[in-house]
Every structure is written in C-alpha cells, then in structure tokens.
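Listed below are the structures to be examined.
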Structure 1
Amino acid sequence: MEDDLSFLLANLCKAYRNQLDIALSQHGLYVGQEMILRALWAEDGQSQARLAARLRIEPPTVSKMVRRLARIGLVTQRTATGDARARHVWLTERGRAIRPAVEAACQAVARQAFAGLTAAETAALVAAMQRVYRNLADQA
C-alpha cells in the first residue's frame, strides 16, 4: 500500500503541476512563480531571503524566479537601505494588475482537481494534506 500511495501522490503532484503550468503559461508564467507573486501580494517588498524561507525554496531558486519575474515586468528588485547585500522584491503595477487573472487560473485548476468531491470530502482531503505536509515539513 505504501508503494501505491507514494506512486499516487507523486503522480497527483505531477498532474496538478502540469495543469497549473498550462493555466499559468497563458499569463506568461511558470509554475512556482505564482508562489512568489502570492507572497508579495500578501506583503510587498520582502527580501529574497525572507521569500525563500517563507516558501521553503532554496535562495538560488528564488533569485532565478525573481529575475524572470523582473524580466517580464511583474516585479522590481531594490537594494535594502543600510545593507547593500539584501535585495528586496517589489511588485510593479503590472504585477499587482495580474493578480485576478493568476488567482482565477489557480482556482480553475483547483476546481478541476476537486471536481466530483463534496464540500465535506474536499475539507477532509485538505485537512489530511495539511497534516501530511506538516509531518514532512517539520522534518526539514
């Protein structure tokens, strides 16, 4: 059963990521970049180090994603006052304006993924996934 569960979970993640990639590509984004944008929509002007820690992503990966987002005009990077090494990331007007479209794309994929489940089944699945995530994240 554990092998089957591992296989199912891996394939579920791959399928979800593929659908999200299709949805986000319509807005010029790659999977993962929406996480940076969501974090900035919640709190603009975060340092790259803080984004990496909050999102549990390696700093070089965050740096690469931020550079790509800057290249397409969704964010800007500025050096922190008093610390030339710290780079803070700020949304551009375009980065703020794309929010409804990105959120709609993510919600559409979630609706597709949870289609056919009742509200109670969805809530139970989300709670179980959160517990599994905490079990694994606490080990990191």
Structure 2
Amino acid sequence: MNGKILVFPYARLRVKPEADNRIVEAFVDSELANEAFTYKLAWGQEDSIHMDQVLEYNKDPNYFRDLLLYKLTLEAQRCLESSDLSRREIIRRLGTSASQFYRLLDQTNYRKSVGQLLALLSILGCEVDLVVKQKDTDAYVNANSGVN
C-alpha cells in the first residue's frame, strides 16, 4: 500500500484471538497472490484477510472508485449483450477507437473514467441513478444502473 498503514481490528476477524490464544504469526500470503495476509493463533487455527476487506474497512477512496468502475463495467457488458446496436455504431457514437472501446469493457482496467462508462451506458440505452446517502458520519456512493 505504498507505505500507508491501515488498521483492521481483531473484532472484524472471523477467527478471533483471545488472551490465551493469541496471534503467533502473520504474513503476506503468496498462495493468495500476495493480496491477503494469513494469521495463525497459538492453538493452531488460522485465517486469511484479503486486502479488499482492509481497504473497505478503512474507507479507502481509491478502493471505492475502483469498485464503482468495476460495477459500472459489468453493467455495460450486460447492456451490450442485449443491445441492438453494432459495436461499430457504438464506437462511432462514442467518438473513440475500437481498442479504447474494448478497454472500456475490460473490468480489470481501472484507468478509465466514470464519465466514459456513463457515456457508454447512455449510448446503450441505460439509465444510471447515483444515490448519495448519509451513513453515520460518513457519506458513501451507491451506483445503481438499469435498462430503460
């Protein structure tokens, strides 16, 4: 995380340590593509925590941005499947290249913008509602998209 220190409380763990069953080892788990850490308790139990859980708990803005892009991309893929428009026509309406269009549809590409995806969804005949709600003292964004 680029030297950033994030917290994750014991209370959020599935396998919780106790006074007589403490964490004896914690490590970045290569078996989980180095995207999680595993901890072991004195009595032998172990569990893993994925980085997404830690980022979500810490309300990391980049994590939520990427999650929004991911969800919008999946909706765009779904809408594309049911669209009568040809890919060539969609590309023309977007005013972009074929390679850029396919990058927009790649759910693992996080270098695209929300604006690009909203334009694509609009061309596909989808309506996107953005709802901002107050939750405790933190605001969060929930993107709901649906086909007209």
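All of the numbers you see were taken from the coordinates with simple rules; none came from a lab. Note that the coordinates shown come from a computational prediction; the quantities given were computed from them, not determined experimentally. Cβ atoms are built from the backbone, for glycine too; each structure is taken alone.
If Rg and Dmax of the Cα atoms in Å is computed to be 20.5, 66, which of 1, 2 is the source? List each step's numbers first, then the result.
Details: 1: 17.1, 55; 2: 20.5, 66.
Matching structure: 2.
For distance in nm of label points 7 Å out along Cα→Cβ at positions 97 and 113, the highest value in the series 1, 2 is held by structure 1. A value of -1.10 was computed for log10 I(q)/I(0) by the Debye sum over Cα atoms at q = 0.31 Å⁻¹, for residues 17-72 alone; which of 1, 2 is the source structure? Corresponding structure: 2. Which structure, out of 1, 2, was distance in nm of label points 7 Å out along Cα→Cβ at positions 49 and 121 derived from, given a value of 3.2? Working through the options, I get structure 2.
Upon calculation of helix-only ellipticity at 222 nm (-39500 (n - 2.57) for each DSSP H run of 4 or more, over all residues; to 500) from the atomic coordinates, which of the structures 1, 2 produces -11000?
For helix-only ellipticity at 222 nm (-39500 (n - 2.57) for each DSSP H run of 4 or more, over all residues; to 500), the value -11000 is produced by structure 2.
Using the calculated result 4.1 for distance in nm of label points 7 Å out along Cα→Cβ at positions 41 and 81, pick out the matching structure from 1, 2. For distance in nm of label points 7 Å out along Cα→Cβ at positions 41 and 81, the value 4.1 is produced by structure 2. In this comparison of 1, 2, the computed figure 16 for relative contact order in percent (Cα under 8 Å, 6 or more apart) is attributed to 2.
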